[in-house]
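Listed below are the structures to be examined.
What follows draws every value from the coordinates through simple rules; no lab data is involved. Keep in mind the model is a prediction, meaning the values are calculated, not measured. Cβ atoms are built from the backbone, for glycine too; each structure is taken alone.
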Structure P
Amino acid sequence: MSDRVIIFDTTLRDGEQSPGASMTKDEKVRIARQLERLKVDVIEAGFAASSEGDFQAISAVAAAVKDSIVCSLARANDKDITRASDALKAANAKRIHAFLATSPLHMAVKLRMSPEEVLEQAKRSIRFARNLAEDIEFSAEDGYRSEMDFLCRVVEAVIKEGASTINIPDTVGYATPELYGEFIKTLRTRVPNSDKAVWSVHCHNDLGMAVANSLAGVKIGGARQIECTINGLGERAGNTALEEIVMALRTRKDYFNLACDIDASQIVPASKMVSHITGFVVQPNKAVVGANAFAHTSGIHQDGILKNRETYEIMRAEDVGWTANKIVLGKLSGRNAFKQRLHDLGIVVEAEADVNEAFTRFKALADQKSEIFDEDIIAIMSETSAAAEEGEFYKFISLSQHSETGERPKSKVTFRVGNKEASSEAEGNGPVDASLNAIEEIVRSGAEQLLYSVNAITSGTQSQGEVTVRLSKGGRIVNGVGTDPDIIAASAKAYLSALNKLHDPSQAKLNAQMTP
């Protein structure tokens, strides 16, 4: 067995299955490029047969990514597999990932197929896929709850047909570490041709053990691929968190004696990008990427850290991309300094026009805040990229509002609609509600608001507020994000950002289908 673990990131597919986390094509490409900078081995870009939007997104990711393998999920049938292959045509390296349920419950209730029918379907699908690509992965959906004898037969058969990676998912998060590790080990021992494929683990976090189960799968079971997502994003309680897996392997190399090729300095930038795009805020005490992950409040801890960091820190914050650097801004802050900070943060901006737009936002923020932190710059760049993608049919111009105890708040919002400027006034239960009502007075979108959330980008009362608004209309769900030191203005920006996506059908997609 190799001592190297393959990191298979499925943020763009399984992560997108979190209700409300749907991403547009351009957002998927942005995240895929960051995953490539992270040096992820395999990027699962989506489920090509699930929708035309997903097909186009996978095609765009395949064309944009040069160094990582790009993968598409497919059900174990000819139509899905052909669709996946077509979506991956532009990829430098591609993988087709076919899945079929193998547990008694799934076969009887969901598939309504006998075990023998499932076995034959699995063989046929891998044989067909092998004619379209060399790199084929097979997943036994609900594999951990499958009967060992039958699962051994299926795995042996698909390896004979050409599957080069075998994934045994804990689809419902039912496993415990030692038992899951032994389950993988038993399979590898009993399947005669197990050495002809790479074994993979894919664990869900329903009982909070996804990371532990995945690590047991490689340590005890001998698997050499871990399927995971940034921030542990995923349906229900989420998936195995990439950042926790990578840092566990690195920090406890003495125990695992396994390596991966991930550039850990890109972990925090990836976490922030995924959080910003999906609107899923990372909890402060989240391991590795949470705002408090390297914070020390206790006097005893602070004293120990000052004497020797290793007294209370097993990892260095800067190794995963955290930085204490800040730029103090003023009227004379230069463009070159701004570009250098982008470089230091690992932010790649290809178009000079985007740099110019971001620098304009940077200077405008400098007029409102005495200090600009790295988090502010990351937010500026995310907002600039989003604006470029959305085309800004609606664009925020200005806002004035009045609220007083005992009186109903009023707000006036001025924004651009296409090439025209529009203004509207409205009342609401609060200043935010009044501002969004004012926008709706003109737009009349008819969209349902699913989420409104506020997150402080940095600490202190001068912090920018980052607002996420999630809208739904006609089966499409979109996220809009706005940032501003004024929470009311940030809210209006976020709402207009979401409306831009609804206005352009290419910037929205149907809810992701639920798959393993």
Structure Q
Amino acid sequence: MKTVFVLFDSLNRLALGSYGGTSVATPNFDRFARKSVTFDKHYVGSLPCMPARRDMHTGRLNFTHRNWGPLEPFDESFARILSKNSVYTHLISDHLHYFENGGWGYANAFDSWDFIRGQEYDALKVMVRPPIERYRDHFDERHYPFHNLPEQGSITRGNSDKTSLKRLRGAITEDALKEEEDFPTAKCFEKAFEFLDTNREQDDWFLQLECFDPHEPFVAPERFKEAYDAGYNGKILNWPLYEKNCNSPEEIAAIRGNYAALVAMCDEYFGKLLNYFDEYDLWGDTALVLTTDHGFLLSEHDWWAKNRMPYYEEISHIPLIVYHPSHKKYCGERRKSLTQTTDLMPTFLDFHKCEIPKTVTGHSIFPKLSRDEKTRDSQIFGMFGGPVGITDGIYTYYRYPEDLAGKNLHLYTLMPAHMIDLFDIGELQSSELAPPFDFTKGAPTLRMKLDPKNTQVGQDGDTLEDCETTLYNIETDPKQETPIDEPDVENRFALEIARYFAEHDAPSELFKHFDVVQPNVAIAGE
């Protein structure tokens, strides 16, 4: 058995024609859907990027215990399990966060990996004193706040605003991308074809082809940008801050056009992979899975991006399309039962006939390829320090705590690293050993008081102050334009949130944080 897992980042479900999208031409994503099984109610688990990947590796939610961070020593990674069962695993990725302090362990879980440079703030050129004035002439300061950089001297972490420094490095990279073959997505697929040329006739391997696109900044080759040119003539707007929308209709159209161009590029290069499957008839013995980690708001609900606001459908409801060679007769079919990111890990193990660990709370979707069977009544999703979301496919509920800063929360980890930096000394000084959880294999963890500035929201200098608990009926109001008041539904969801917390052996403080009643008996003991 062979598997190719294609993971894009921030790929909006409604950008795909096969999911009803009309703003972007996606002939290849749609072509793949006609050959595969499409899941219509697939949702995120933990948010954002690295927490989602920990869900993918371990098959269980992790936002109940910590924020963004590395794989833990006790984590059961599908890549490691496949390798131990003689399935060779290889990762190709341009996702720079794997190579920061908060991303260690994920790439290393594979037998081998290729890393492509140049995404987001991974500067392709080393420039001690970049031409900031020239960049100011080209990039809109609302997306590239260079005014927060020092006027003279080298640009360093010590003398620069964090957001401004990241955007400056992004501008350096964008300036360096001259030819289409220089773009990271093009290089990722080139590496994938190199792997396939060498190994397509072999058996028992797993390839994860992971592209950071269409994550912001929305930088695409000219031919894609021209196809979605909105006619805007101002400075470059392609990297929205995570904030309320204050842009004009013309600016919104320009930003959406830049995103569309990047989606179109992803679609075309994915089409090259489909052509490769056609040319070498990989459809006969190779599974192909396409999904993303989360979506992205493009001014819908008057918001840009993710993290702070409720995890609206544009963020949490994501695409999943699966082809398996033993299920060809179901091509073009759709499934309506609930699935989520945690289901990927047991599915990959199922594909390769590996035993699924008891710590896994996700469900293999392999059986769903032949029939639509219900494996859960609802599912929760969220981000540590943010709201918790829950959906049953009819209603979606976003529950915010009274303590929006998370001052009473603690982090539980043996890998004390945030997204970029290690835990600071103050956090480490607050640490104490906590008893083992049911998934830590008898190992205690460090329990550290959460500093609100180190939540995913706090790292960007933002807060949750302008957000509130909301409930929507997504069957009658799919765009979530009108919150509803149905106490019975909210009470039911509160009970189910508590049940899922118990299933994941969440610390008692999390139940208090969200004002839900902790079950008297742990789920595992029922």
Structure (P, Q) behind the derived value 19.9 of mean count of other Cβ atoms within 10 Å over residues 49-56: P
Which of P, Q yields 23.6 [Kirkwood radius over Cα pairs in Å, calculated]: Q
Source structure (of P, Q) for distance in nm of label points 7 Å out along Cα→Cβ at positions 425 and 481, computed value 3.5: P
Parent structure of the calculated result -12000, given that helix-only ellipticity at 222 nm (-39500 (n - 2.57) for each DSSP H run of 4 or more, over all residues; to 500) is the read-out and P, Q the choices: P
Structures P, Q, by distance in nm of label points 7 Å out along Cα→Cβ at positions 137 and 433: label with the highest value: Q
Per Cα Rg over 2.2 N^0.38 Å, for residues 57-120 alone, the highest-valued of structures P, Q: P
Relative contact order in percent (Cα under 8 Å, 6 or more apart) - structure with the largest value, from P, Q: Q
